[in-house]
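Below, each structure is written out as structure tokens.
Values quoted throughout were computed directly from the atomic coordinates according to the rules given, and no laboratory measurement underlies them. If you're wondering where the values come from, they're calculated on a predicted model, not measured in any experiment. Cβ atoms are built from the backbone, for glycine too; each structure is taken alone.
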Structure 1
Amino acid sequence: MRRSNLVVTVISVALSLLSFAQVAGAQSWPNKPIKFVVPYPPGGGTDVIARIMQEPLGQALGQQIIIDNRGGAGGSIGTDIVSKSAADGYTVLFTLSSHTINPAIYPKLAFDTEKDFLPVSLVASLPQILVANPDFPAKTVKDVIDMAKAKPDSISYASVGNGSPGHLAGAMMAGYAGVSMTHIPYRGGGPAVTDVMAGQVPLLWVSIPAAANYVKTGKLRALAVSTVKRSPVFPDVPTMAELGFKDYEVDSWYAMFVPAKTPQPVIDTLYKATVKALAEPAVKEKLLAQGAEAVGSTPAQLGAIVKNEIVKWKKVTKDAAIKVE
């Protein structure tokens, strides 16, 4: 046999063995704990939803799930960590819908939102809620707008970070009302809620799970929600559309992604386990208590959402001149 043919044969055999090993590994997945990277600090909405899923999803998979909070840069730091992780299914990105917003406002991300990740499943969706420090004189959204008109740039609002749904919710509120407000980005919902309760920032747009308990105990005052329908958790809180903000809607969702090149059998196993966990009545009740609706989706459905929303948010951020401060 000629040397060149021998080399080709050896390479072919090696690739076949590698492919066989990858398939075998995927079929036995998972055989060790799985790390869920949450790109926001503890206490925020993404963290709360991830921890609701942690135990039932771990049971469905037969392995422990470890939550690893990596906050910062509107979720980009933790997301980048996952993009550079081994594509073996043992590192999963559990993130917020800012995943599709960040490409529109960050000129240079360290990863490609579409090419570096594969979708697994939607988990839940819910509104953003506008909350205020109880001592803040504005009692309604109208009061906030009137104050902002009287003194431009005098009113600030917090969010879980640049590019977050809360950031867009606040920017759209100001844009629709024709006022100028100051956005204060935080590293996550937990720190933002803490500072608003302490009076460091008067207002906060955040996902309901991060603020629900504090609204219920009177430590925060709810002014509005961002979806077209009222939240079942706070049925007395009006929607922005009801308050005269026509076509106003910012819907938050939570979902799971894995690094590109993760074997399809691994993705399928994780997707099926997610759907199984979301079907449990106890999980649905816990999510609903946080104002979230259990969703679930196929990888293909989530992939389509990502594609559509990247286009949508690029237009919204351009029209509203939303940029990273």
Structure 2
Amino acid sequence: MTITAGPSSGEPMEAVVPLDLAGERLDRALGQVFPQFSRGRLQVWLRDGRALVDGRAGRPSERVRGGERIALSGVDAPGASPEWAADPIALHIVHADTDVVVVDKPAGLVTHPGAGNPRGTLANALLHRFPELAAVPRAGVVHRLDKDTSGLLVVARSLPAHAALVAAIKARAVRREYLAVVHGRPPASGVVDAPIGRHPTLRTRMAVVAAGRDARTHFRVIRELPGHAVLALRLESGRTHQIRVHMAHLGHPLVGDPTYAGRSARRGATRLDRQALHATRLAFEHPASGEALAFESPPSSDIVALIDDLACVEAREDRR
């Protein structure tokens, strides 16, 4: 993949649309893929036919699928974007080389700038720690975790790595595993295979809808607790809020989830002020060397405390 910072070379700027933008309008997706340009300038280039999607002129209102190759031709040198600026935020770096960075994200940290979160995000922190990420679309972020989900996330540190990782996620060659605490007693194991799209009336939520994008979540119970269960989960796809939506659809929403657990959101969450979800394992082939890489992160302390609280209830019941 080629990307240039200005018009002198005559070559286009190219990037791959991350999969977590699937369903977005092209004009909005461009603002995420090329944050160094203003939304107004990108819309002008779209209208002028200077934004090609897989080799054809793009339309502002068309919806992206994720994985498309975008080429901007004849553009001016990019200016600084105040939203995608460097912020000195501490990060737990699990691994870093010239091509990839693996971060253990804490709960409460938004992945990248957006409406309501213009600064102070993981992307801003990455730009401070690795300034060269300013030349990589979305500061190298190729997949994201919800603000209140903790755990492992891989970032592309180079342009070739960005293209390779987006392709690997699209091919479902990146293994992502999670730990969650849910309400109720789900089956010992299973697969939720149900399409996910925007909620028909509550546009800030996702839902299982017939016209949604295919989504598969594998789960198994690793511990039973009074009225709850600890699950290990593996994603085949990576839709927005996928685990949270699928578990709620199954009738076993995540503990502490204010969006999808309804009235049961706070029940059993005396030590938890967010959904009980942690990205525990991440495995993929290194985009340059082909080496098999795997990383693990133990459950965060607040989820451990929640499980201990529920186990104490179990112990009290056993003593009766």
Task: Winner on relative contact order in percent (Cα under 8 Å, 6 or more apart) once structures 1, 2 are ranked, highest first - done: 1
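Could you figure out which one of 1, 2 the value -13500 for helix-only ellipticity at 222 nm (-39500 (n - 2.57) for each DSSP H run of 4 or more, over all residues; to 500) was computed from?
Source structure: 1.
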Open item on the list: Comparing distance in nm of label points 7 Å out along Cα→Cβ at positions 241 and 257 across 1, 2, which structure shows the greatest value?
Closed with: 1
Open item on the list: If Cα Rg over 2.2 N^0.38 Å computes to 1.04, which of 1, 2 did it come from?
Closed with: 2
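Between structures 1, 2, where is distance in nm of label points 7 Å out along Cα→Cβ at positions 57 and 73 highest?
Once distance in nm of label points 7 Å out along Cα→Cβ at positions 57 and 73 is worked out for each structure, 1 has the highest.
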